[in-house]
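Where a number appears in this text, it was derived from the coordinates with a stated rule and is not lab data. Small disclaimer: the values here were computed from a predicted structure and weren't measured. Cβ atoms are built from the backbone, for glycine too; each structure is taken alone.
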Structure 1
Amino acid sequence: MLAEVPALQRVVTSTTRAPRKGERDTIDYYFFDRSTFLAKIEAGEFYEHAQVHTSLYGTLKSEIQEKLAAGTNLLLNIDVQGAATFRETAHSDPLLKGHVASVFLLPPNIEELEERLRGRGTDDEAEIARRMQVARDEIKHRENYDHCLTSASKEKDFQSLLTIYESELKRIR
């Protein structure tokens, strides 16, 4: 989406987890130590934050407010907890109100999801088992989203996301 839609920018989220190989601070994530992240929570600097697996994740208000005020369309990749918080906040936050559309990307089946996790080669068996349980729980929340997209192929998923994006732009305008 980002490569094909120049008007769209990705929101860089924050985390306390260690960077994976090749990830860069401020480009892939804002990598904070736990105490810094907690201080930012206390200061009200996040739109949403949550413990996911063993790390904290969140979306800084500063990452969104300036860009939205300038009319930039944003893409945000967050879990079900963060999405629920954004949907709720969008009802009362004047900057977000009417500008949040959520898409749940559903795996074709649970076995395929496990295959993809194993294919990444970044997690041990315990982490894969934990992620699979989280996925099973999160799938139960798909009906809370504006759109639910069952993943097929990268090309088909892209076309479906593009269609959703274009229809949401028309709705907002």
Structure 2
Amino acid sequence: MRRITALAPYHHARTVLAYSSFGSEPDTSPLLQKALEEGKILLLPRVERASRRLTLHRVHNPEKELVPGTWGIREPDPDLCPEIPPSSVEFVLVPGVAFDPGGGRLGYGGGFYDHLISEELTHHPPLVAAAFEVQMVPEIPRDEHDVPIDLVVTEKHVYSQPSAP
């Protein structure tokens, strides 16, 4: 997470969309805490299963404002965290199962982030993924709606696309 918070796109962003990690994902809690300490507006997603989309909510205190949501992932409590429009996002930390050096991303299969990125983040904020090197594969198959990730940051490398910010 130190590598990500040292990136210029993160540094320049006032509003950061991240996620609360679970399972074997890289621990995002240091990034969440640093964003709050730096006075950034921290947004975390909430899965809306009925509409098959993510809503974004402002979080001030992850320890007190997150509750187990869909699939046990900690999400913002909508009674404590106001919903914020995607148009305010200036930096996105994107989760995934696997990534390739060309910015390809394999998600968890629900299409929630694919929809958010391609349909709601039309102003194209920087897309950055935190991953372990073992999650890097030579190539991820892509559909026409797939938007490449700008940077994939692992414990060993930063994989950057030619058009990345």
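Among candidates 1, 2, the computation of Rg and Dmax of the Cα atoms in Å that gave 16.5, 47 used structure 1. In this comparison of 1, 2, the computed figure 17.6 for mean count of other Cβ atoms within 10 Å over residues 29-36 is attributed to 2.
-14000 is what came out when helix-only ellipticity at 222 nm (-39500 (n - 2.57) for each DSSP H run of 4 or more, over all residues; to 500) was calculated for one structure; which of 1, 2 is it? It must be structure 1, since only it matches.
Using distance in nm of label points 7 Å out along Cα→Cβ at positions 85 and 101 as the calculated read-out, with 4.1 as its value, let me know the right label among 1, 2.
Numbers: 1: 2.4; 2: 4.1.
Matching structure: 2.
Which structure, out of 1, 2, was distance in nm of label points 7 Å out along Cα→Cβ at positions 21 and 133 calculated from, if the result is 2.9?
On the way: 1: 2.9; 2: 1.7.
Going through each structure in turn, the value belongs to 1.
Largest in distance in nm of label points 7 Å out along Cα→Cβ at positions 61 and 109 among the labelled structures 1, 2 is structure 1.
If FRET efficiency 1/(1 + (r/R0)^6) of positions 37 and 53 (r between Cβ atoms, R0 = 30 Å, to 0.05) computes to 0.50, which of 1, 2 did it come from? Corresponding structure: 2.
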